[in-house]
Each structure stands twice: as structure tokens, then as C-alpha cells.
Structure 1
Amino acid sequence: MLKLAEVFTDHMLIQRGKPVELQGTADPGQTVQVRLADQSRQTAASGDGTWHVVLDPFSASRALVLEVSAGSETISLNDVAVGDLFLAAGQSNMEYVLQNEAHFKEAQQLVQDMDLRVLYVPQVEYPEQPVSRKLEWKVLDKSNLANDSAVAVYALAEIKKHTDVPLGIVECYKGGTSASCWIGETALQSDPLIRNIFYDKYWNDICDQSEEQEDIKREQYVRIVAKYLDDVAAYQRMYPDRPMSWLKHDLGHTPWPGPKGKKDFGRPGGLHDMMFSRISRLKYKAVWWYQGEEDAKNASAYEPLLSLLIDSWRRELRDDLPFFLVQLPSYIEETYPETWPIIRQAQYEMSSKKTHTHILCTIDLGDSYNIHPTDKLQFGRRLGMLCLETLYGMDLGWQYARLKHFEKTGSGIVLVFEGIEEGGIVVHVDGKERNARIHDGRLHVPAPARTIAYAWQNNVDHVTWNENGLPLFPFRITV
């Protein structure tokens, strides 16, 4: 029987400017004919029934029909577009859906007639999970975007304002996930440090656990979470005007994490196999990565972990793809205090050490008491603007402020910035807070000064913006 791989459906978007790889199955040895626009290819299914063809790159196009035939069977996919496809990935803040976002009604009007394509990857946690596994492309409109990523849709809409190229996103994310969930087991075991912290430790903790014991723990955890959510709903009905900080003080945080095991979506490499692998044969313009909160418990190892994820994804996607990292915003992290600055710095380091890796600062967009800020519009806009600057070559006069370098002088230390000429700043010098001012892109810190830091807290009290209203990246230097 003739079939196309599951990622190919009506309304799909193909990445322009790159070879188009199409796969499927047919009867062994059967001739398969593929036609798209003015290109046609023919191949024979192998002994196991699989077939694979490669078409030459296309330029931006719309309303194409893909036809695949073998013997008396023909598959036709309608409304195929060619444009730019982005992979939106990470954990819960990338997952945060539009219907819960502060500007949902505006978003419904925003996407109308934009021709934005979306492929959502179902959150399948383990092989035997009894859920639908169907992949299906759609064109966004006001009736069907409620459960799509707010950050990704807003970013796509921002790009669309400046280009007529068809655009799309593949949504591949899951809340509460470490980056290690999204890296294949072979790659995780290739690095001794990563293997020890994220792989061996996980499985060693439950080496004697039976499947029955795991199922009992999972059932208990479901009941605990359900009771907590019921308590939250009752609390909000009773105290509708109380902020999230009061609710967390009175009820505590959501019970977390769940029990470890072979069915745990948090197991190392699990979602790589169950979700990422399903869309790894597609071609993309870039990857958008918003994650890091769950790795606060191992913050000191996050830089090599993130580096491994970028390298392994590029290898599996067979492309040195640009990566766009969303740096974590402010938040009061009580379980792992003083760890988010380490995560942010690791993200920042990747943007300078890895080729084609970019980062946007969101330090000013957080909610101190809500790990999921409900206003995602600015997150998406900044991501879209950064893409326009770096991928589309648009000079929008849009640049973040960042520390460039520092110089020792006889009277102290001079910090040299780029992207900001003037502005007030609060720095911590050897742990003591000081009010200072950046002038002509420079800041003089009198001696003695051994450590100088700005915005180096989980939850930042003082943010410095440049003339374009963009925040200065956090930093900490040792002199």
C-alpha cells in the first residue's frame, strides 16, 4: 500500500532554498512517481517497502499540489506552500498557549489572512501511551489558534509584517522538561559529565523499580496533582483578587516532579525519541529554543548540556541551522536560589561560542511570582525582530545593549558597552549595590573592585534599557 511519511499532509509548508526530501512506503520493488510543481522524480521501493526521493530546492510558492503515485494508487496533497519554516521547541513557556495569553483576542485578528502554517507534534510520552499520534498541518485563523504557542505565533506574525514569503512553525515542546529529555541517548552518553549528571544518575536511582511499582507511583502522583488543582480553583473562587504570590504562599507550588521511570516524560532522551524524531527529516529556516527553567537544579552543567543539544540537533537535522535562544526572564526561584543567572549566562555564552547562534534578552519581561508570564506578545515580537535582523538582512536599527569588554585603569575599572550610549544602571561591586551611569557607552567603577555584576539575581530589581527600549544583558565579571 502506498503511503507518505506522516509529516506530509495537506497545507504543509516546505522550506524554500533547500532540497526537498520526501519519504514513504509502498510494496517492495514498486515504482513510485513523485510530482511537485515542475519537478518529477521516480524511484523504486526497497526490499522493506521504504522509498525516498529528493527534489531540487524551490523558491517561495503557494497553492501547489504534491502527487505521489505507485501502480493504481495516487496520493494528492493540496495547498502545499514553499517558504520559511521554524522549529519552535523547549518547555512550558514556549508551550504556553494563546487562549491563556493576555492578548488572545488581538491575536485572533492578527493572524487572519496571514497564511501562517502550523504543524503540532503531539506530546507522546512513552511508546505504549494510548493517545492519538496523528500529525496534521493547518493554516492559522481565528478559529483554530487557541492551543498554539503564543511566543511562536507572535514571532511568526512579526516576521510576516515585513515579508510576503509563506511562513510556518513546527511546534515540538513539553512543559517541565530538561534539555536532556530532547537529546538522544547516544549523544547523552558521549559526554562523561552529561552522562553522569543527566543519564546515569536518573537510571541508577530507579534501577530496582518494577513497572508495577512505577504505575502505582504514577497513579498516586496524578491524585496529588488533581487535589492541588482543585485547591487552586477553590482558592481563586474564594479570593479572585489575590495575586499569584499569595496563592503560592498559602498553597505552595504545583507538586513537582513526578515519579521517575520508563513512562516518565522527563526521562533522559525520552521526548527526543517520541517527539523530535518524528519531525527531524524536515528542513527548517531556524530553531527557536525557549527552555532552561527545569535545569536550574543542575545550573552549573547547563552550558555543556545546551551545547550538546545544539550540536546533536544540527547533526540529526543535517543542517548547520541558526539557533535562537530565549534567555530566561526574572522570577523568584525559591527551590534553587541564585541559579537562574547561571542559566542565563550559559545561554549567553552559547550565542558567542556557537556559530549561527543568537539570543534575545527578556530579563524585563518576567513575572516575579509566576514562572509563566501571561504577556507573551513582547517575547514573540523580540524573537521575530531578531530573526528579521539576522536572517532577513533587515536594518531595523534594533540592537540589544551588552557589555563588550572591560579595561583596568589606575583609578579602577572601565566597562565598555555596545548598543547603549547613556543610561542609569545599578551594579553590585563586591556584593554592594551602587547606583551609576553609563556615559558615551562607558562606565567607570572606582577601585577597589574585584567583582562587578548587573542583574545577577534570579529576580532582578533594576533593569537598564537602551535608546530603543531594549534591555541590557545581565553580566558578572571578576577583575
Structure 2
Amino acid sequence: MRTVLVLMDTLRRDALGCYNPGGSARTPNLDAFSSEAVTFDNHWIGSAPCMPARRDIMCGRYNFLERPWGPIEPFDVTLVDCLRAGGVRTHISTDHCHYARTGGEGYLQLFNTFEFFRGQEGDPWVSRIDEPDNMPETFYGRVREQYQKNRLRWPSEEDMPSPRTFRSACEFIDQNEGKDDFFLMVEAFDPHEPFDVPDRYMDEYGGSEGLDRDYFEIPPYKRVSDTDIPESAVDYVQRRYKALVTMTDHWFGTLVDKLKEKGMYEGTTVIVTTDHGYFLGSRDYLGKNYMHMYNEMAHLPLIVKFPHGERAGERAHQLTQAIDIMPTVLEAHGRPVPETVMGTSLMPLATDAAARTREYALYGVHAMTVNVTDGRHTYFRAPVPGNQPCYEYAAIPHTIRKKMGTDCVDQIEMGRFLSWTDYPVYRFPCRKPANIDQREDCLEEVHDSMLFDLKEDYGQTHNLVGEDADAEARMVGLLRRGLEEHGAPAEQFARLGLA
């Protein structure tokens, strides 16, 4: 058995033609792949954003109920460890720069081998003291000086980090032609911002039409109405995002072509998905994390080609999440699923279109709302005023932008606080969600709980809290059940007003 897991960061569901005919980016390769695979219509985010989502994938359980962005923990039972214990060769090719920053430790090192391409986002790579020559004079949003230095290192599209990631994966296939029993993870940072894309792709979407400044590749994480960004520039960045999706689709196509060329497409499970979506002006939002987890952020693409093309071209309507990837891959390779895993294998769906998966999906950003869907309704549960009690749990106290506990040293505790492991962990008081910055009130956009009927109101415009008592009670019950079944720390119930 061979498995290839392709993760494209920030890939919106509605950007793909197989999900949004007529309104998507041009994605011929992903659309063709969908016709040879099973396309999942009810796939949802779990832990957000980037590194929390990756820990969900690697551990088969939610990260966000216990900690924010952070490394692989010493007590984690991981997908890659389980595969390697069974003799499965593992390799990752990636340009995901967050693996190299604080809070991204331990993921790449799980694999037998890894190849890491530098330069994305603010990756501290090119060591030039002087300001680079390519800084724009006028711009919307943000400009990262470090990224401007880095991008000078790729004179052509083929040299850019995500294309190099796919090229590396193709080289892996070349070098291991005819081999069996491997797990290849291909993780492209694109189409994550900055939306840096060659002109040939932008030309498909109107070029720089409507942009009255030199540069707009990195949107601020703010409401559009709180910026000086006009509608024409919002339209431009939306087109820029689509252009980057099209470029990523092109390079994904080279990987599929390589598998077919080497006769290795048959007999290989290929999984394509993402970690989260993104706001490109809808609901007045740009960016992610600080707002409610509406469908633009939470309803995600998942396309699975089962090893022998089972159910090719069909749709699956069962609820799925990233935590289901670990048990799926383990079952595909004949490996046992550890007791710590809370996901459900999707392999039965290869032969049984009615196979059951899950009754609900929890999702969220640590210390923000906790959300739940049953596929019909989505419910966003806001914290109580003050958002307390709230804690972060970790044995390795790293998170994005800082180390945990530096502002509350005298309140740090250590003990066996997590119900699913005997490994002792630190417990840190959490006063501010680690993933949220540039805001005095981190919860200003999520003070209210919200309930939506996805069948009647997929756009989530009409809040049913206080209007549909039966649906609200049912979703609150599902939320309670989910917190209990997934071993959420007890204070989560109090923080959410469910004690």
C-alpha cells in the first residue's frame, strides 16, 4: 500500500471547480482528480489555524481544546510513528515555513526523511542587512521586508517554494519507482498569503486591473471597513488568490501525472485537503482567526482517491474532519489504530457508500468560541464575559510568537491534568488567545453565540439563537457531548457557560 497526502494551506472550498462550478478559480487538475476520486461534501475544520490543524492530522484528536499553536508533544502518539513501527517508509516534502518557527518543533523530525524549502512568508532565510531593492513604495495591507529579500532567490516559477515542493515529491516518485508501503506527505504553503504568483496566472484573472498602488499581496487581519482598502483592491486580492490557486493546481497536476507515468497511481491512496479557509472581503473580513468560524473558514475540501479507484466520481455526504486522516491511513496500511485516536477511518467508504463516520464535528481556535455542526446546523458557542477560567496545557511550553507562561510565572502548575495521558504537563493561565494579535479585545468579534440552518441559510446570515429553541437545545447538547467524549478540560464547560 502507498499513500500520498497532499495538504495545500488556505485552500478555500469554493475556489475549486468540483465544489463551485462556474464561480471558482481555474482548477483543471483538481477537478480531473475529483472525477477519479470521492469528493467529500461535509468536511469540516477541527483545530485552527495552521499548526493546530497539523497536530490534529498527526495525532487523530483535537488540539484546540487543550492548547493553542504548538509542537508535537512527547506524549503524542502520531500517525508517522505508527507507520514507521510497521515498517512503512515515510517522507515529507514541504515549504510550510511554520515548521521552522517557535511552536513548530518536532513535526518534520517524525519522518524517516524530510525535504524543506525555505523562504515563504516571514521565514528568516536570506541574511541581507540592507533593505532589499524590491520594496514597493505604495501598497495596501502589509509588506514583509524579509519576504521581499527571500523572493529574490527564485528567479523563475520553478524556483518558488511550493513548485519546488511538488517537484521534490515527483523526484521521490522517480527515485522510488515501483516501491510499495510508503507514506508521502506533500505539503504546499500555497495558496496561503502572501499571494505571490507569476504574472502569467494573474493575466488569466485581469492582471492588475483596479489596483491603484504598487502592491497588495498580504491582507491585514481586519475588517475591510477599518482599513483604507477600496472595493477595487478587494476585488484585486480575490483575483490574486484565485491566480495562486490556479498555480498550485498546476503543480499538483505534475504530481498526479508523475504517479501515472510511473504506473503508481493504481494501488495508491491519494488524499487532498487543507487546514482552513480564509476571508477575502466577505462579511467585511480579511484574514482569519479573529472572527466567528463561518463557512468561508470552516467548510473545507476533501478529495480521496481510494487505492483502486473505488467509487470514482462519486460524492460522500458523511461528516469528516482532519482527525479522520490518521485512522484512515493506518487502516489503509494495515496498522492498528491507537486508543488515543478520536477520528474515524474513512476506508469503509471505499466499498460502502452508506458507511457511518461521525454524528458531529467540533471545531475552533483555542480560547475562542467552541463550535459544533451536525451537517444541518452550525452552532458557535461564545465564551462567558471575561473568558475565564481558561488554561493552556503543554509539556513543551512553546506557542506562536512566544513561550508560554512568561507573563504568569508564579501561577504555573504541573500535574496530570489531561484525562487521556498520564504524562505530566504544565498548566498556564490563559488571558489572551495566543493566535490573536493586533487587538486589545481579542474576543470583540465573537461575543455572541450564533446558530445557523445550513440547508436554508448556507450563507449564515440569519442567527437562530433565541428563535429556534429546539435546534438550539439539540446543538448545545451535541456540544456538551462532544466536550465530554473528547476529554475536554473541565474548565471549558465553565468558560462556555455550560457548567
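Bear in mind that the values in this text are calculations on the coordinates, not laboratory data. Keep in mind it's a predicted model, so treat the numbers as computed, not measured. Cβ atoms are built from the backbone, for glycine too; each structure is taken alone.
Some notes on this structure:
- The greatest value of distance in nm of label points 7 Å out along Cα→Cβ at positions 188 and 244 among structures 1, 2 is that of 1.
- Origin of the derived value 13 (relative contact order in percent (Cα under 8 Å, 6 or more apart); candidates 1, 2): 1
- For 23.2 (Kirkwood radius over Cα pairs in Å, calculated) the corresponding structure among 1, 2: 2
- At a computed 25.0 (mean count of other Cβ atoms within 10 Å over residues 284-291), which of 1, 2: 1
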